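Undergrad: Multiple structures are listed underneath, in structure tokens.
Only the coordinates and a few stated rules stand behind these numbers; no lab work does. Model, not experiment: these values are computed from the prediction.
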Structure 1
């Protein structure tokens, strides 16, 4: 895993906006094929937890490249319909994915 990805994931806690979710929501981020590119983000109305690895029952799954995810978080890429239609971004719940964006301000 790149240092940029690790730094970005570690920095998510500091960017979390309390009150941006109304209930406990778990996200599984698959940002590549390597085991160290899998992350679980758990949000509550008041806190954010980030852990390496995969959770069994995530409310929302996001699958994309680490590079694209870093660009999205840094505000250099705004996801659009073509990203989903071409498979650059895959998810099981677009609404929850948008809540993830709002929770971290990207």
Structure 2
């Protein structure tokens, strides 16, 4: 099975958690993006989460040309999809990703398949 999904919005890289003497808090900006990804995934994926080993290809279209870390973009996206598109991101056994620029249509194309 091979599935292709589109997520609109300017992709945000996973931020580092903030640690204080009162506790650890996730980075707000990346947590909001992960939540947006989750809602958009729920709208597009009306089935149970995929099981077993998976491959995934992520293409990020950013609205600006600022340098971003591809690994952190992937982390935020995978965390947003977890529990909806697949049970756990440990199922991802193959992964590829790239960053491109689109001021008019920022977003992410996700292609996922069973291995």
Structure 3
């Protein structure tokens, strides 16, 4: 069982931030896998460009980002007047939200 850490514990503030940054990195990497799996399960692969463009980044110690720089991804995600939404990004992240939460909790507990 992990130890509980509090933000007012000034002696351990650096350790807490370090663990939080690591937790964000692990969660974002897990999110990339979840989104890629959703793209594959919805059979959205034509050239593989979208699948290969999914990437993660750490914005700061408490925030990560999973996304793509492929211009047409937004049309697949939200749809258009002539094409229904595929929502690969949202579904991928929502599908594994509990697993991502556990990754964060385990890392913060020292795992």
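Undergrad: One of 1, 2, 3 was used to compute semi-axes √(5λ) of the Cα gyration tensor in Å, and the result was 19, 16, 14. Which label is that? Show your work: numbers first, answer last.
TA: On the way: 1: 19, 16, 14; 2: 22, 19, 13; 3: 34, 13, 11.
Source structure for this number: 1.
Undergrad: When you work out relative contact order in percent (Cα under 8 Å, 6 or more apart) for each of the structures 1, 2, 3, which one comes out largest?
TA: 2
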